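Please treat every number below as a calculation from the coordinates, not as lab data. Quick caveat: nothing in here was measured; it's all calculated off a predicted structure. Cβ atoms are built from the backbone, for glycine too; each structure is taken alone.
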Structure P
Amino acid sequence: MGRLATGNRRISLELLGAAAFMVIADVRVIDPVLHIIADDFKVGVGSTGVIISAYTIPYGLFQLVYGPLGDRIGKLKVMTAGMGVFAVGTAVCAVAPNLAILTLMRFLTGLAAAAVIPLSLAYIGDNYPYDQRQAAIGRYLGFVVLGQILGSSLGGIFGEYISWRNIFLVFGILSVGITITMWRAIRSIRDMHRSELTMGLATFQPYYQLITQPAARNVMIAVFGEGFFLFGGFSYVGAFLRDQYHLPYVVIGFMLSSFGVGGLIYSRYVQWLVRRLGENGMVGVGSLLICVGYLFIALYHNWVLFIPLSVFIELGFYMMHSTFQTQATELAPKARGTAVALFVFNMFLGQGLGTAVFGRVVDNYGYVPCFVVAALAIALLCYWFIYQKKRIEQNKNL
């Protein structure tokens, strides 16, 4: 499945996955060192969370540019250019003299990184038939999970023993190598898919055409809520482990890495889970795992339980999120870049706003209310999604 026959070749999932690995590792490396950065710049943890919002909000916003742009001039070209800018921006974060400059650099890095994962998913949608697509996306997400695992682990190691700044330098150098490899690979590959939606890079017309579809609205609302509640709350888990249990940063990094194990389990058993549960079952069971995991972390203060609970949360997240992703790739088969861009825009806008809101909750009320609200909200959101999805399917059959 890595390549098509000669004359209709496609870039390998492994290379797309390497780029995704770096983008996600760059996001997750912040989690275990958020407290260290706050201490270095002498500000509160909740206030330091701005560097997460500064990355995720432009990441979401610029989907609105990269989606139609990828559909028009080629997804591979746009991904490669974005990866190059991302590499430079990440390296420059290593020398930020204060929180304001670091926030600005994270903004610019998130802006560039926005071109990588969503267009990769759209590219997979273009090149894999629907019955093979969730498995292909599952394989691709394996690299995303690995980025989560190693990003958190490396963040903890560098934060404890070296410097949080050096990890950005290392990531920047590795990303340069991946960019060069991508550029060489795409020279012999033509991206044949072009949008049939009414285009206009300076307008919102392609997105308006999508959002008028009930199925699209359902998916976009669900993924916005997922980003707001699940990831908005998770942004403060590393700081919670430090403040609640006074654990070393390297231990926190490895504990946060366990969050990715659930993703590895999902990528291994995705086909079996889809056959057994179906799409609605994947969303329902996934949201239940997330809810229970968050509630136990918030209410049962035993750090040993964190590792198995984080595995359940991550498994639940991928069961839920991959279903949303797969549906998003089918909303506009002739303009998948635009559809996936709108999907990711909503997810990361939700994450950025959720991180900011939950940061105020953490600073004023503590960690427990943050995690309890996230748990209950994500469960209610997903069961609303299932109900709406059934209504849309019933209306189609009338």
Structure Q
Amino acid sequence: MAKLKPTQPIDFPILFLTLALIAFGLIMVLSAGAVSGFNATQNTYFYVSQQMKWTLIGSLFAFVAIKIPYVVWRRFAGVGILISIGLLIAVISSDSGIAALGSARWIKIMGVNVQPSEITKLALVLFYAHILDRYPIKHGKNWGIPLGILIPVSIIVLGLVYKQPDLGTTMVLAMTSAVMLFQTEIPTIWFIAAIPTFGFPLVYFIHGYQWKRIVVWLDPWKYALDAGYQITNAEIAFGSGGLFGVGLGRSLQKYGFLPENHTDMIFAIVGEELGLVGTVLLLLLLISLYARAYQVIRECSDRFGRLLGFGLISSLAIQTTVNLSVVTGVLPVTGITLPLISYGGSSLVITLIELGLILNISRYRHKAPSSLTATNLPDISV
């Protein structure tokens, strides 16, 4: 393994954008979770205090992720994916799994509720980056070993997450795996053929309640008092917010009308309290973070680093897109958080670790001399 040395300081635009989003998220959790926190614990500040605790813990892990060279982490790629699979099995096959809203997604470890599917997002990207770097696929050739390893592992992981059931995270993991494979030289026709090959059989495994969510998604107001209650109240929140919002802390939907208003549906509260202006500001912060991260990753001098960074930021971008699509009614309702904004310990800690690794990779980027032109820039593709 070649020893790499840092060539740059960490990328400060990524750091500042991350800090801005953390602050935005804490403010919105304070506002959106105030009523739920008081009803549950008689403490208006319960959820934001918990979120601050997890922010500190996640920041410590992120600091470690920044300091330890990212090439060291690949040594744990195999162990990490095995641990993730073990935790996923434990969640669905034992009494240790903690159920919420009909799904068993958490497991208690040393007194702390951990969501294994969040750990799996990081572990799967690390595993993919390691295998695709060790067994490069060039010109559609030499694909037998990497795909022979990655596809069975992916099927096992996706099956276990789906079994919880957690369709939202399954979608994120599947799409992240696909975009990482797309960075190889596998022919595009393979990806086109894979959609019906793997997609149609999944229809058989769709649960009854998931079919109902699809039916409700097609006409939510028809089921506004039943299964469409959440998404219709999200739409009411956006409509009430208008251009400038009703004012920070003045949401009416958080008073028991919009379920999961401080977690999965927090973007609707942003729309209600801060209006179109607030939602656009949040979107600009998220887009700026992801765009800057992609730019920095392309400058990494190591192929494994580019694969790892691309997978991590793609996972976050995909999760963000799925959450926003659900809250705005573009996709059927499925439980998935908005990175850095929604309340949730496991999600926040893993997101901060992923961003810590992105900042780590940014220390090893190279910058082309100013004399180079667009036509003779060095190849920095994944």
> Which structure, out of P, Q, was helix-only ellipticity at 222 nm (-39500 (n - 2.57) for each DSSP H run of 4 or more, over all residues; to 500) calculated from, if the result is -26500?
Replying inline: P
>> Can you rank P, Q by mean count of other Cβ atoms within 10 Å over residues 143-150 and just name the one with the largest value?
In response: P
> Given a computed value of 157 for volume of the Cα convex hull per residue in Å³, which structure among P, Q does it belong to?
Replying inline: Q
> mean count of other Cβ atoms within 10 Å over residues 279-286 computed as 16.8: which structure among P, Q?
Replying inline: Q
